[in-house]
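Read the figures in this text as sums done on the coordinates, not as results from a lab. Please read all numbers here as calculations on a predicted model, not as lab measurements. Cβ atoms are built from the backbone, for glycine too; each structure is taken alone.
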Structure I
Amino acid sequence: MRDLFFKNLGLKVLALCLAIILWFLISGRGVSEITLEVPIEYINIPPGYEIVKKDRDTVRVSLFGSEVVLRSIKPEDLRVYVDLKDAQPGRGAYRIKKRNIKVPPALTISNVTPSKVNIILDRTVRKKVPVKPDISGEPAPGKEISQIIIKPEKVEVEGPESVLKKISFVRTEPIDISGLDESSISKVNIISDIPAVRLMTGNVDVHIIIKEGTEK
């Protein structure tokens, strides 16, 4: 029995090594890695505050796992979020931790780039600002504008405190009075050119009073 075991021992050891190598090759087949660009979600923003600026909207997440699973994975299958529960007003850097990245089962996060994001948090405030009409064109010959009445004269806007400090008025949409020969009143939308500024009132009444022109 002993002789049988040691007979052709070298070949048996070689066969065992080849079997182990083959097993590793087979078991490792079908394992791969991909990198996806995933949107960042910001959660638990402190009440009364908002994000004024952020240096990026997405991060690159590298995943390791079965090729079969990876082939069907899309960015929307992942969730990357930054928890701002303990955030302070002003500029801050916030780490993107692996525990804050939700991925499908059987996949492993191998890398996240970048590992942090920079944001500016500001207090949300409201204030009232006057409405200015945006008039274009000229009335009919022999006519002129006597007065423009806007109701309400002021509207409330909301946004980051640092942004609203720079806002002194808002405008109406363009009002074309070309050829207008009598007074008119219309409901006109108001607009803001700054995305961070939110209008609490959508429109105003604009009363344009026309009179006979003054001869020169």
Structure II
Amino acid sequence: MRDRAYWAIKDAIIHCRYKPGEPLLEERVSRELGVSRTPVREALRELQRDGLVRYIQGKGAFVADISIQDVHEVFFLRRVLEAAALRVTIQRYRKEDLEPLIELFSGLDRKVESLDYDALFESDIRLHGFIVDMAGNKRLTHFVSVLGDQIERLRRISATMPGRMRQSLEEHRAILAAIQARDVESAESHLMRHLNNVEKTVLVVSGY
């Protein structure tokens, strides 16, 4: 039961169903999950160790806020790691490796119009995953995966800005086109612009 509560609460935090600063009342959470308060209490303590939950004496558990430093550190690492991967990926990929991404992005306009955010999040994950994984560097892939939960949480926060999903789609298409042209400088420039824009959006949405 504790593991079930842990993964359910963690998923809700990462996907912003529980928002930064929101109180996590054991009674409410246990009712929502259909479990007793004990596994919820244990899960919250474990999530505190993960940095996703914080306790305030006399008030209880809250979803951990995202600090300016958190945002800057995650995006600093993304810029360094993804740019390094991108330069290698452009040299290594085969035409058939890229075709599924090209097909995926060709049909996303209607997803924006219908507000199908899950499809847009999936395309985001697929493109950045392609850049990292195609580089063929297991250690680099591992370092990026360590940031996975934080990246996903910030991705979801940025998407709450009106118009951001459409802008992100266009930025991703520019990156993809440069990769397809094997233009390293253009691809890296578009990638940096995209990551900078996401970082700025997260800071604005978070009230900084």
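Identify the structure, out of I, II, from whose coordinates distance in nm of label points 7 Å out along Cα→Cβ at positions 35 and 163 was calculated to give 4.2. Working through the options, I get structure II. Tell me which structure, out of I, II, gives 57, 38, 33 once Cα extents along the principal axes in Å is calculated. It was calculated from structure II. Can you spot which of I, II the value 18 was calculated from, given it is relative contact order in percent (Cα under 8 Å, 6 or more apart)? The read-out was computed on structure I. Here the criterion is distance in nm of label points 7 Å out along Cα→Cβ at positions 83 and 155, and among I, II the highest value is seen for I. Each of I, II could give FRET efficiency 1/(1 + (r/R0)^6) of positions 139 and 195 (r between Cβ atoms, R0 = 35 Å, to 0.05), but the derived value 0.50 comes from I. Where does the value -23500 come from, among I, II, when helix-only ellipticity at 222 nm (-39500 (n - 2.57) for each DSSP H run of 4 or more, over all residues; to 500) is the thing being computed? Of the structures listed, the value fits II.
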